[in-house]
Structure I
Amino acid sequence: MKVIIVSPSLDPQRNVSGVSAVTQFILRHCKGVDFRHFTLGRADGERGGWRRLPALLRRLTAWRTLLRTERDAVVHYNFPLSRASILRDPVFIAVARCMRHPLVLHIHGGHYLCRQSIPWPLRWLMQWAFRGQPPVIVLSEQEREVLARYGVQHIHVLPNAVAEDVAPRLPHAPTGEALTLGYLGRITADKGMAELLAACRLLQGQGIPFRLLMAGREEGDSAFVPAFAEALGAQFCYAGVVSGREKTAFLQSLDVFVLPSYFEGLPMSLMESMSVGAVPVVTPVGSVPTVVADGSNGLLVAAHESDGVAAAIARLHADRSLWHRLSDAAQATIAQQFSPDQYVARLTSIYDQVSSTR
């Protein structure tokens, strides 16, 4: 079976995103599928807005050429419900539909996934993308309920899975008195970077020792990395973009994974950090609460509230038996519920179903 899978660049030096991480997982684990990867999406540091139009027109031409060449291929279209994607992707989806390719739409969170109020042009474009009732993959039952309100019918709940080669955490307690906190992903305001910085300052004021490790790429004109470096000094280390063994080593060094994001799908960085035993301190946004249960395998904190982030970290610092319990439970959650084999079997079943209806 041939499948054209659409995502941003898979080169971590050009793009850091959860969609690309999920795509890489699929390409590596679905061994029985003949994939063609089509790169679509703005690279890190690339300008957006109207300046993107010439590049998008070139990609649209390349898209039509690929679809004509691979006429018997299923199209797996990764579709985050962000403003940029909603404005761009329905056109590419419509071209594939007009050329009679079987479609699978894979939703990956985004600003407008769970919003009650969506500007009508964006709402219309979303509904246009779902025309023809293609199979739609979502990350949780909550997302299924949201999309059902748009009249979407053929919805498959398929949470992200974690690759088996993310090495297990070596048995240990946090080294020394200070907990090692960590963040991995896009470094941008909507990931709660301002709240994380404020929480770190609160912890400093309370005399609570910690170290913060950060990996990923800063977006736009924000300057969070220099702000963390100035405020925390030797307590802060920026690792840049990490992948492969560097990423595994980064995750294994963490005691706590902090993600005070404003909106999410189901972050791969969260699941990978849990798989090696880092305790998640996260906001209950998107599909995050389907994986993290407060006080069971992590701690949930309110979005936009730095006090809650600081209080959760202070609690883990003061109660190391709690840290151990949550760490063990986080690792068990991923191992027991998010198997790569189960993921691959369900995804290939969806491909088979959509291919057979052609």
Structure II
Amino acid sequence: MSEDNILTPQGWIRGRLVHQRGKIVAVEGALCDPVDNDLPYLLPGFIDLHVHGGGGKDIMEGASAFEVITRTHLRFGTTSLLATTMTAPVAEISRVLADLGRYFEQRPRNSARVLGVHLEGPYINPGKLGAQANFAHVAVLAEVEAYLRLAPLRVITIAPEIVGHDGLIRALSQRGVRMQIGHTLGSYEEGVAAMAAGATSFTHLYNAMSPLHHRAPGIVGAALAHAKYAELIPDLIHVHPGAMRVALRAIPYLYCVTDSTAAAGMPDGEYQLGSHTVTKCLGGVRLADGTLAGSTLTMDQALRNLVKIGLPLSEASQPLSQFPADYLGLEERGRLQPGSFADCVRLDRCLHLTDVMVEGETIDFKNA
């Protein structure tokens, strides 16, 4: 095996990664500065905690879509992800969660690992739907418990200002579900109170939430002032580079997501996003009225965008791998070190993917 510049928690190592049975057993070599050579970069595989679709398929289509989506994103370096649902009737969400619960135990060849589910709605504010369908309703613990029996819910997006949601945030966070503030018209004070109740992150920071004003800081202000974690879409469409840098400076473990739709990895045209028809054009995805509706972003492009706005490669890697792994408490993912899963991406000196490995399996791009 040829040498690489391997990004480890201790820094760059010029050498080789050794793995057995899907886990890293050694990183052989010596500390280096990649500027001093022209070898490829080997980074931890990307972890995307907000994926609605890809390859022309949408999560809400159910079982027939999952393998296409996971294969599509693996081609762009995403080695594990959270399947993300849309706001929909209870029966439809239940059907999709039942399918995901069965798929969760699998990882078909040449596919990314599904780590669980991000339930984005229906517990959101109907006044801040964004591209979500208007099936928002108040959360009831019994309903969520029924969903939990169907599939592993890792993350739930919730609007904290809705009466009764503070109690649900407290109850579910105590059970290990990551409660994220999003699709909300809440005030700064309501955002801070939700964090005190156990909310741990913010869904696509800046988007679909009350903005920052110097006399009414809003949910954005609560995130920038108090959050340890938040997700952000770095496609350079959803968030201005300057606002991205503000968030990177304010939130210590800001992590990046794609919020990708069926249009990811596909040509311009019309695609489904839950019950909506969306159009991909000029690098974005929108509803008929022009509202942004997810993205076409892939994680390898997210990495290049972070480097483009000025982050060193080693820092740009963290929001795409280590920080999302840490957010979910996954100590065996998101870093290249002995004991971790052998999930990694190799990039050339222009930061274009050349190879992907997931749990020790080298991906066959021709059949992925």
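I, II: which one has Rg and Dmax of the Cα atoms in Å, as calculated, at 20.6, 64? The structure behind it is I. Can you tell which of I, II yields 17 when relative contact order in percent (Cα under 8 Å, 6 or more apart) is derived from it? That value comes from structure I.
Here helix-only ellipticity at 222 nm (-39500 (n - 2.57) for each DSSP H run of 4 or more, over all residues; to 500) was derived from just one of the structures I, II, and that gives -13000; the source is I. For the read-out mean projected area of the Cα convex hull in nm², for residues 239-326 alone, a value of 5.7 was computed from one structure; give its label from I, II. Label of the source structure: I. As an exercise: mean count of other Cβ atoms within 10 Å over residues 23-30, calculated from one structure in I, II, equals 18.1. Which structure is it? It must be structure I, since only it matches. One of I, II was used to compute distance in nm of label points 7 Å out along Cα→Cβ at positions 31 and 255, and the answer was 4.0. Which one was it? The correct label is I.
Here P(r) over Cα pairs in 5 Å bins from 0, in percent, for residues 199-262 alone was derived from just one of the structures I, II, and that gives 4, 19, 31, 27, 13, 4, 1, 0; the source is II.
As an exercise: distance in nm of label points 7 Å out along Cα→Cβ at positions 7 and 247, calculated from one structure in I, II, equals 0.9. Which structure is it? Corresponding structure: I.
Any idea which of I, II comes out highest on volume of the Cα convex hull per residue in Å³, for residues 183-310 alone? Looking at the calculated values, the largest one is II. When mean count of other Cβ atoms within 10 Å over residues 271-278 is calculated, the result is 20.2; to which of the structures I, II does this value belong? Traced to structure II.
Read-outs throughout are calculated quantities, based only on the coordinates presented, and are distinct from any laboratory measurement. Keep in mind the model is a prediction, meaning the values are calculated, not measured. Cβ atoms are built from the backbone, for glycine too; each structure is taken alone.
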